[in-house]
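See the structures that follow.
Only the coordinates and a few stated rules stand behind these numbers; no lab work does. These numbers come from a predicted model, not from an experiment. Cβ atoms are built from the backbone, for glycine too; each structure is taken alone.
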Structure I
Amino acid sequence: MNDVHTVIAESYARIFRQNMFNCGMLAIELPKESIDELMQMQASGKVSVAIDLETQQIKAVAGEKEKQFSFEISQFDMALVEAGGWVEFADARY
């Protein structure tokens, strides 16, 4: 899969979140505790983050530490991200 531009936050305003998907960007909502864990991993050094849309999992690796986080995304929003945004999604289907 191609690189996906992603923003991870506790929550989003509905219109902002949908506009991100419409532009082909991934808006992931995680609990504050999970975001804090990611930030702590980043503070300890280089972090590698991989996102699997199909399983809706984030895998973060920092040195010997590895952590997985689950998120939810609708099939339609997933299709928008995979297509690269609303325009590309519509061009491929209509």
Structure II
Amino acid sequence: MNAPDFHSLRAYPDARAIEIIDQTQLPHKRVTLRLTDVREAAHAIRTMQVRGAPLIGATAAYGLAMALSADASTDALRAAYDRSAAGSFVA
């Protein structure tokens, strides 16, 4: 018997979005969310839609990567980092 395809985080190839399992809905429902920017990634971390240090770190890194895919300048990186810190990647 094949196990269902469960990925806590799935990255889209264009680096413009990730899909997560909303862990606040488990175990009763399996709900996936598409995150498209650093603010949504910070929100998912802050509200515990993603849980566990490795998944939190990966979500934070992808949030920054999504911001940089839109604008790879040093100023944009700094702004995305500040936005993520202000949005409480670290609670």
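Key figures for this structure:
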{"quantity": "Origin of the derived value 0.50 (FRET efficiency 1/(1 + (r/R0)^6) of positions 23 and 71 (r between Cβ atoms, R0 = 30 Å, to 0.05); candidates I, II)", "calculated": "II"}
{"quantity": "Parent structure of the calculated result 0.70, given that FRET efficiency 1/(1 + (r/R0)^6) of positions 39 and 79 (r between Cβ atoms, R0 = 35 Å, to 0.05) is the read-out and I, II the choices", "calculated": "I"}
{"quantity": "Read-out helix-only ellipticity at 222 nm (-39500 (n - 2.57) for each DSSP H run of 4 or more, over all residues; to 500), computed value -14000, structure in I, II", "calculated": "II"}
